[in-house]
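In the part that follows, the structures are each spelled out as structure tokens.
Each reported figure results from applying straightforward, stated rules to the coordinates on display, with no laboratory input. Please read these numbers as outputs of a predicted model, since none were measured by experiment. Cβ atoms are built from the backbone, for glycine too; each structure is taken alone.
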Structure P
Amino acid sequence: MTKAKPHSATDWFDALPAPQKKPLTALRALVLASDSGMVETLKWSQPCYSLNKLVCYLQQAKSHVTLGFQQGAQLADPHGLLEGTGRMMRHLKIPLDGDINEPQVLALLACAIEHDRQSD
């Protein structure tokens, strides 16, 4: 039997396994609180967040969760948190047993939002 695909971001969060649910729900709250205009949609079977363009996305894995930035290569990352070597995208991996450094995540989100506004 195959799992039914979620129809909305809320369905996606409701279906998360317990270890991933807590950090992803916390990241969702940070992303949505980062800008009142942030729009949450489900694309590529994962929650994505947009203003003018796609700003970021959330993803689950067995041993971590990911906050990805569509234009991550353009972001200031003074703490060296972002991973990835592609032309544009970068991501932040958070271990399931790790804490989310809210000030650092919010700083990355603010930078991504500012970049999105400037590229309008």
Structure Q
Amino acid sequence: MASHSHHTDEFAHSGEIPKPQTRVIWKTFFILCGLTAIEFAFAFMMEPGSLRNAIFIGLTLFKAFYIVAEFMHLKHETKGLIWAVLVPTVLLIWLLVALLVEGTFYGESVFNYFD
């Protein structure tokens, strides 16, 4: 007959059920709730401008990276995988910013050419 391999799990032999991670879930909830409240405060209490937009974008990116780390379990992975995900993401953001800046410059030059 074929041999069977037996996996040794921490709770397999003892029959215990692992404790729920409610403390981690509530911590994540309050951190995300606090970040969202700060974003709303900046969005509604500051006058529109570059500083408000920069603060808002920074907080949103921080919240996005926290969500990826918590809910996609990226913070529990090896450093190589984390860098393999973060470096292309940062380069993609840089590309989008560069394309927006260059597109705006090109659009203004074409618009001014026909005036």
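A value of -0.82, -1.08, -1.24 was derived for log10 I(q)/I(0) by the Debye sum over Cα atoms at q = 0.13, 0.17, 0.22 Å⁻¹; which structure in P, Q was it taken from? It traces back to Q. Computing mean count of other Cβ atoms within 10 Å over residues 53-60 across structures P, Q gives 13.2 for structure Q. Of the structures labelled P, Q, one was used to calculate helix-only ellipticity at 222 nm (-39500 (n - 2.57) for each DSSP H run of 4 or more, over all residues; to 500), giving -25000. Name it. Considering all the candidates, the number was obtained from Q. Ranked by relative contact order in percent (Cα under 8 Å, 6 or more apart), structures P, Q are topped by P, which has the highest value. Figure out for me which of the structures P, Q the number 11.1 belongs to, where Kirkwood radius over Cα pairs in Å, for residues 21-60 alone was derived from the coordinates. Derived from Q, not from the others.
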